[in-house]
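All of the numbers you see were taken from the coordinates with simple rules; none came from a lab. Everything quoted here is computed from the prediction, not taken from an experiment. Cβ atoms are built from the backbone, for glycine too; each structure is taken alone.
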Structure I
Amino acid sequence: MKKLLLSFFAVHIICTTQAQETDTVDIWNLPPLNVEQGPYTTDWSNLSRQYNTPAWWRDAKLGAWSHWDPQSMAEYGDWYALRMYNEGHPQSNYHREHFGHPSEYGYKELCRDWKTDLWDPEDLMNLYEKMGARYFLALGNHHDNFDCWESKYQPWNSVNIGPHQDIVGIWEKVARKHNMPFGIGFHATPARTWGQFMPPRYKSDSNGDKAGVPYDAILTKADGYKPNADGTDKWWKGMDPQDLYGPVHHNGRNSLESPFANQFMWRVDDAIRKYQPDMIYFDDHAGDSQEDLGINMGLGKLTPEIIANFYNIASKRANGNREVVATFKGVGGRYNSFQHNPEMVDIVDRSLVKSTELYTEDDIMPFPFQTEVSLQDWHYQQGGKYRSASEIITRLMQNVSRNGCLLLNITQHGRGDIDQEARQICLDIGRWVSINKEAIYSARPFDVWGNDHIIYTRQGGYIYAIVVNPADEEIILPPLSDQSPSVGKITKVEMVENGQAIPFRQSAEGLSIQMNQFVTPGISDQQLAKGYKVIRITHDKTWFNDDDPGVRTFGWNRRCKTGLGDFNNDLSFSTQAGDTWTATIEARKMSIVAPQGMGEGLMEVYIDGKHAGEVTFAKSQEVKHQSVVFTSKKLGKGKHEIQLKNKSGWIAIDAIVIQQ
């Protein structure tokens, strides 16, 4: 016990100053990570009141991802580092046939033999830009537990082993050169890595001539000093396989109580401080009430610590984005990880960006989210099928229309290059996006997102309709009727691609249009070239919505799909004194629109920092939506900051009517 205490205090002295460099660190006996001090605390309420998803990310809509690490070397699909140890699995059979038995050629050898000689990050970043990506994410580590950077707390990393390159560091420099916001993905979370990927590595075959022979994870650092049969040194002499595979444990169910959980926190902190990412991604749940393959999933109590640490570190940067993004899964939805405390879902949703891998939310969400999709398998699969450019565009527009962004992995070969087919898909996506960018970048959801044939977005007072497989006959768009609470009189309908006017008629039934079919040049995917057309709709109810670009809030909440007659079918509201809603508009006159009768409270209005008046909300049986609650007729020429402050009770904003 005395020895353990001495070890703890020795490491504590080494690690107390987190920025201090050390020669040796006992990664399995680290002190608890101290969260960076700053405005953000580990209290969910504090995080939800203060955090705003940054404009650079909300407006980007499309990101590129390099989901690439030693598992790619085998070129035999995702989760290879686990299934190569699962006797009888196709990946295990493949491994034994092409590399050897896991007792002799384990995952550590795969890491050693990972070559990146065909990786051209500059060329790939150029391709991502041509594809239309506005941010980029590099894989920091996967469930395999290998770090793709010069990791301070994981000696099994890409600088020490394999390519002998700082993969994340190189990506970061190239992304910054291209002015591309840069992110890092962390998959080596406790549940997946400690709980699922590590235990099978300690086993052995049950059948065959190697039955009972332990796989290589049983090896220790001491074994590395034992010469090979021919008298030569082992290639991993001086390294400890347990740093990669973990100390032997057969029950990883409660991984958050393991020494790995704290080590993971230090590794994330290390990467954040080294590379100053604008975004971090976690392939795990924010809560802790989900199970997968018999393991308790989720970062649970660690999530607010990670977020507060990241936000506070970013807030002190001298350069780059101080407003950053952290993404986690399981915030509500089909994989809700807050089943034991459902009241937390709305609070957590406002504190971060939720991730919905492969699954786009079914409807418009009040707060932004991200869906991750891969062109092929997450790790390259020989002969694997690619998603088409038209499928990716469908997913992109579904995300934009529902308040999300799409992060697309362009699957790389083990050596770092990509197939020509993948390159052409990216170019097709980019061609379509460049033509129709006004309906994508910085766009926000409309009243409804649409359906499989027509998808809606809005921006700058215009409404956009993405028509999939338009027919020659008349098309009716019911949400754009003259009875819609968010649509004024429609005065023009035109093709975004070429400005061609489209005959139309607006009625109580909807907007009737007649489109001509044509092929967009420069796109090889003929389904995309022929069947995905965007139209721009001009109307006279061009209000500034409560969630338009430039809005910042402290403490406010949102609801969408209200179905009550609010402009754009959504509403921002506050119930706590001191909450603020701020936006910058350009207008000579303006009116604030909000529902009257829903709640009771007092709202103060400030214009350019000066108190301009108060709005009283009185609860009543009859609720009047889109009520003008405040007007200022003498703003003066130019831009003006409008701030709404909760003085007491329930207050809200629906939109601002701008007049020049």
Structure II
Amino acid sequence: MAAEHEQAAREILAAIGGAGNVVSAAHCATRLRLVIADDSKVNMDAVEDCTLAKGNFQAAGQLQVIYGTGTVNKVFEEFCKQGNIAAGSTDDAKAAAAAKGNIIQRATKALGDVFVPIIPAIVASGLMMGLTEGINKAMGGALDLNPWYVLIHTFSNASFVFLQILIGFSAARVFGGNEFLGGVIGMIMNHTGLMNAWSIPGSLGTLEVGSAAAAQTLGLENAAEATAGAIQAGNYLPTVALIPGVPLFGAVPLQGYQGHVIPVVVAVFVMCLIEKKLHEVVPDMFDLFVTPLCTVLLTGLATMIVIGPVFSIVEEYVMLFFDFLFKLPMGLGGALAGAIYPLTVVLGVHHMFNALEAGYAALQPPHDPFNPIISAANVAQGAACFAVFVKTASAKKKGLALPAGISSLLGITEPAIYGVNLPALKPFIAAICGAATGGLLASFFDLYSTTYGVTGIFGYLIVADPVKYTIVIAAAFAVSFAVCFVLYQDDEKTKAAIAREAAKAAAPATPGQVATDYSAGTVVAPMTGECIDMTTVPDPVFASLAMGNGVAIEPTEGGIYAPVSGTITMVAGTGHAVGLLADDGTEILIHAGIDTVELNGEPFTIKVAANDQVKAGQLLIEADLDAIKAAGKPATTMVIVTNTDDYKSVAQNYGPCKAGQKVVTLTK
């Protein structure tokens, strides 16, 4: 198996354009995750055919090659060793991939990075709330005064009550600021001294703190008694006049932002900008005191005066739009959302829905109509994979489609989308049809979840109505499977891959092997072409036999095969030369082309590495003869016995030759 891992690493390195084309490399439990510098240098057909690879897809700026648990780490180790590539973490790969995205992708990724880490907290609260309230509802409210229920139900809404603090901490980490200062900004927006956002819709209006008008309205004796607390107690929203008569500053509302997510993200983004600038300009000896103080003060003022009021309105309109969408007649809005969602995944902007769902989850009570639609879309992707699994004749595609389909049912769709459905297109279209069907039914039923972050089969844990949920995902699955089953046929590329699979199955165990006339004391032709006298080649070093005697070949085919059985002693990084030590002691150097070192390896695909054991006739390097000639270099390949002095004679067989035919006989 070690040899297979080495071979797999060699092949994937060659297929992606060499180690120089790798920006970042990492692996997860099943996949090699690569960020590529120049995608045009990647041979996707070769990637598809790589040894041990079970499939591949491109997602979020990464080329991900699936090897499976237990295999990927060994291939990755060889990959790094052979390419002299530093191993990175999956976070490194994600960061490198993100840097390649456009501004919309980077912005939505940042938004996703803020909300994804807090999903466990939201899920914990949502599940706890859903279970406790569901049991109590089923018992007709009998648990309302049960001490256990009262206590646990209190736990269940903690994440939602203090959501702004979680978001503030997470956003500061994403935007490069102090997480604890980000948490403080969240606390400011959630402060108990401010009027709770849920109480504002029922308030009677606004009153200015310390004003005579407020005292008169509340029936107080003087303006000094018109405190913020007294105004809230009178069911009014208190305001403060920081600069009387000046817009924005003249009536700053003392309101909390419970249930709001966009204002706190924007506020912490601004906070991080301020903090970074202060770190640059404040002397080090004062930085510890001045920077945190000024950061919180300036951000707090900006948040309460501008950011909070403005962006809460923006968020309100966003929510109103989606509410309008989901309430379109006959579930049409849900169908549209279901159809669009897979496209946002492909574009890499689906992270924006995390913020939307967080807003829905923060409602009182939580009410997320989007989560069941996402579940339907995910299940539909899996159903299309199952249809492909049934219809394809490709064993490799079957091997990818089945686990990708199962993964989609559990809420993870990237392998399905990028590895199976999108490349074939028709399965992806079928999945969109299924997602639209599920979305239509979800909206028609007014189906919702009590939290977000859990989809597919696990969605039963958070959905409000399991029966309707079953209908939704069953319909999405059935439509997607049926449409894909009707539309999908193996395309020409897949049929060619099937033919290659059959050829591999029928081929000898050793890949790239040609029949040879090799025996001890002989050297066979490494290439097909014309075997000529090496003293005639247009290179004085080789022609003088200073490096040793041998032959030269004017190649007509690009495969370079082992001329002896033995050990690889050297492979040039540019792929133009390889050294071998034969089992009988013969030392061989193959130099492909003249001055081809100047081509930086572009015409060559290396198939072996130093210290590999090879058999005569085994493929060592693939050379693109047209590329060599187009670069103005002779493709003449020298086969040199570098320890010629160990032999009494070196006899050559000149003339037309095929790879594997005897061209040199050595006598000691």
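Here are some notes:
- Which of I, II yields 14.9 [mean count of other Cβ atoms within 10 Å over residues 32-39, calculated]: I
- Source structure (of I, II) for helix-only ellipticity at 222 nm (-39500 (n - 2.57) for each DSSP H run of 4 or more, over all residues; to 500), computed value -15000: II
- Which entry (I, II) yields the derived value 22.2 for mean count of other Cβ atoms within 10 Å over residues 184-191: II
- If FRET efficiency 1/(1 + (r/R0)^6) of positions 488 and 592 (r between Cβ atoms, R0 = 35 Å, to 0.05) is computed and equals 0.20, the structure in I, II: II
- Winner on Kirkwood radius over Cα pairs in Å once structures I, II are ranked, highest first: II
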